[in-house]
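No lab work stands behind these numbers, since they all come straight from the coordinates. What you see is a predicted model; the values in this text were computed from it and never measured. Cβ atoms are built from the backbone, for glycine too; each structure is taken alone.
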Structure I
Amino acid sequence: MKAVIDDKIPYIREAAARLFDETVYLPGSAIGPGDVKDADVLIVRTRTRCDYDLLAASRVRFVATATIGYDHLDTLFLEEAGIGWANCPGCNASSVGQYVENCLLYLRQAGLPLLQRQDLTVGIIGAGHVGLQVREHLQGRFRLLLNDPPRQRAEGRAGFADLDQVARECDIITFHTPLTHHGPDATYHLADSAFMGRLRRRPLIINAARGGVVDEAALLQALDDGRVGGAVIDTWEHEPHISRRLLDRALLATPHIAGYSADGKTHAARMALEAVADYFGLTCSIHIEPPALPPDMEIPADEAGRKLALYNPARDSAALKAAPEDFELLRGNYPLRRESFGPSALPFS
């Protein structure tokens, strides 16, 4: 089999070489019909639109995206064309949990007045794999409200809050939904001007979902009006051509890397290859180990220091604010980040 693979998917090459007879690595945004015409498998990230234009004249039988989100896949076309597909649900959920927690840790240490208080309520919009990991990372330090209408309908009202309650009661609101445009639970511009108008506590808004979930024009207006007290933005409308005004206003601004720990990326690469193997009925064991932390890395004594030593979002924010035109470069050449100092993360002695 021949596979075409996004060249920015890390840690995948050795395992892919054992699975495929031929592999071709290309920049995701540059993959075109000529590149996939004789491929059997396509493995992508969010920068490759997998639709009729790309795949109709190809022999591709399976598409895997090494991401949780799959709004870049035209799943209706794929299913009609008999092309199998898979995403990687939950692959980087813990990484996004680390991102949200560490953004709050950093802003508290930086003196953000909101985070000096002890009685804060956090609204988590989307209670799937990612939202539940965010809850796990924040549990015990905040009052937490979960908003997830599909789950609420399936499981009953207990344990869930509607958007009106989130808008009334939350000091921090963090978004972790897929981007959908149709149906009763469509999330495109979920946080629109009407939502901003219902806010009561000048909350900190965090978007680590998809850019279109938060209406950036409405968010900027709410920041100007004082209805929103601050913003942390990882996912942007119109990436990589991001809003310079929102970039300037954001307390922390990062290039869509919330889920980019080496642990999360390893999970994604493994899950994508396992999906291929399952689809074609291949019997093989796929093991991918992320690299160890540098041997000279110091481990602080305090818990907050240890967490920020593993990942300090201010580094990514400073890099993007200094060179927003390098959005894709910063994202595609992301430095090593681990989620723990555990045995798999520490270097061999």
Structure II
Amino acid sequence: MFLAVCVCGIVGMQAQKNESFRPGQVWNDTEGNPINAHGGGLLYHQGTYYWYGEYKVGETVLPADATWERYRTDVTGISCYSSKDLLNWRFEGVVLKAVPDDPGSDLHPSQVVERPKVIYNEETGKFVMWMHTDSPDYGKAEAGVAIADSPTGEFKYLGGFRPNGTMSRDQALFVDDDGTAYQFSSSEDNQTMHINRLTDDYTKPDGTYVRRFVDMSREAPAVFKHGGKYYMLSSGCTGWSPNEAELAVADSIMGEWTVIGNPCTGPDSEKTFCGQSTFVIPVQGKKNAYIACFDMWNKTDLQNSKYIWLPILIDEHTGKLSIPWLAEWDMSVFDNK
């Protein structure tokens, strides 16, 4: 009887549903395990959200030759989780796996693979993943690309390169209403953001790009569109340590961008609530509803880094966007907004 009670208790714990967002707290998947999808991005496809991120497992180390705090874990791959409600996530597995038997591979455990983002190509029917691939000293500064026939993979790695021959570290993808895709990347030693237009199949840059935020040291871009305008949320460059977020806006994605300032409000807003931007989610079925996603990095134990998801609130009179700190919230925050 004792065994039966214990088993029932475990099943009950695993089946417990999340009813609200609790930023900065441990976030378990539907099996009761902490979600492991860092530096992530989301895709909405045929009624389901997919969350892709760095699958961090094992010890965090600081290389002996490090001249800055480049803490790292061995590359194990890119994870995928699926959800209908953005609260309860099912682990779909590691959809792009490390390649431990090839030291020359970008996916070898000794290398760097960060910030995966996935977009769907309507014309080819392929799911296209871009990521930051790098050497352990961060000197290679490339983008890697993989494709799959299903959102849950397995993804096939196509290779890495410098878009338009330029550095690419922290990066984001954006597909515009006309189907044109763009990659935003921290380039020129993270001093300037490059916006690279992609080929029709989304697997390469098409040769057209612009330099924006020149000498402004922006990284961790997260791009979204609202009210016919383009917005980019980003962070400064302070390694694993948090800093002040910044929001910028443009009328054209390849046009001029205007810095609005820090959209965060509340305790620790001057350091982005101890987080760093990674993605902005347009909430399906709700008007003018967006969620800002941040990583709360634990630099000496990266596997146990947490997540901060907060609503982007839009003032109905001024149109101003803000990201308030809320210790607990649910989708009702967007009602009547």
Computed -10000 for helix-only ellipticity at 222 nm (-39500 (n - 2.57) for each DSSP H run of 4 or more, over all residues; to 500) - originating structure among I, II: I
Which of I, II leads on relative contact order in percent (Cα under 8 Å, 6 or more apart), largest value: I
Winner on mean count of other Cβ atoms within 10 Å over residues 171-178 once structures I, II are ranked, highest first: I
At a computed 54 (percent of Cα pairs over 25 Å apart), which of I, II: I
FRET efficiency 1/(1 + (r/R0)^6) of positions 19 and 59 (r between Cβ atoms, R0 = 30 Å, to 0.05) - highest-scoring structure of I, II: I
At a computed 4.0 (distance in nm of label points 7 Å out along Cα→Cβ at positions 27 and 299), which of I, II: I
For 0.80 (FRET efficiency 1/(1 + (r/R0)^6) of positions 147 and 283 (r between Cβ atoms, R0 = 35 Å, to 0.05), calculated) the corresponding structure among I, II: II
Comparison of I, II - label where FRET efficiency 1/(1 + (r/R0)^6) of positions 43 and 67 (r between Cβ atoms, R0 = 35 Å, to 0.05) is highest: I
Winner on FRET efficiency 1/(1 + (r/R0)^6) of positions 163 and 227 (r between Cβ atoms, R0 = 35 Å, to 0.05) once structures I, II are ranked, highest first: I
